[in-house]
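A short reminder: the numbers here are calculations on the coordinates, not readings from a lab. This is a predicted model, so every value here is computed, not measured. Cβ atoms are built from the backbone, for glycine too; each structure is taken alone.
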Structure P
Amino acid sequence: MEDLKQILIGLEERLFQPDVRSSSSELAQLISDDFIEIGASGLRFGKANVLERLPTEIAPEITATNYELRMFSLDCAQLLYKAKMSKIDHPSPFYSHRCSIWRRSASGQWQMIYHQGTTCAPF
């Protein structure tokens with residue numbers, strides 16, 4: 001299970017990288033077609049919105065800690081963690097609790113099917 005945890009952390013952290021966030025093709029590989037995100041604003045987004053929005057944004061700097069892996073089945077896992085996000089146009093960082101659900105496809109590729117970030121006090 002530790003190997004899978006490291007694989008999913010690696011995939012999660014790829015989504016933090018500016019070059020991945022700006023690439024619709026890389027995002028499309030990492031995010032499932034039935035993906036849902038609940039943003040800190042409370043708004044719900046699907047894959048199409050993410051593929052349209054992320055490549056146009058200036059990528060924040062994201063630092064994640066306290067990863068926890070929970071298995072739902074052999075092919076479905078939840079990754080929980082804390083994140084600190086800094087944006088160039090904002091003087092103070094944002095802190096959040098994050099949750100991603102990853103599913104392994106028939107081809108063996110892990111894709112994110114759900115993500116939520118909930119703002120919290122600095123840690």
Structure Q
Amino acid sequence: MTMTFINLPVRDLMTAAEFYRALGFSTDQAEPDGDSMALTISDSTRLMLHLRSAFEGYTGVATTDTATSREVIVGLSVGSREQVDKLVDRAAVAGGEALGPGTANGPMYMRGFRDLDGHQWSFLHLAG
């Protein structure tokens with residue numbers, strides 16, 4: 001099985017982890033192990049949170065200023081349009097920024113948000 005690891009720099013590991021736990025991501029770690037923390041999104045997808053200094057150590061360059069630029073948008077599929085809206089609403093309640101109403105494009109329904117560190121995400125549903 002191929003696994004996906006989404007690596008993101010964050011200002012505070014525990015605060016970021018609590019945000020993602022509010023979205024239903026899970027972790028066996030009560031506290032970070034050093035400068036990084038892993039959360040489970042699904043059987044094949046993990047979210048790796050790293051303090052900015054650790055992330056910069058891995059990449060060898062400064063992290064992107066999410067207030068002025070985007071490097072990536074992370075999109076995750078879910079089972080229904082209602083779940084898309086529910087998850088983005090949860091993100092907003094947990095301190096994230098909802099990016100407006102959902103949009104439909106053919107069989108796809110999508111809605112976006114920014115997390116506590118300004119990383120842009122979207123949840124989407126593809127009608128079958």
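Here are the numbers for the structure shown:
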{"item": "Entry that produces 0.15 once FRET efficiency 1/(1 + (r/R0)^6) of positions 53 and 77 (r between Cβ atoms, R0 = 25 Å, to 0.05) is calculated, selected from P, Q", "result": "Q"}
{"item": "Parent structure of the calculated result 18.9, given that mean count of other Cβ atoms within 10 Å over residues 13-20 is the read-out and P, Q the choices", "result": "Q"}
{"item": "Which entry (P, Q) yields the derived value 14.0, 44 for Rg and Dmax of the Cα atoms in Å", "result": "P"}
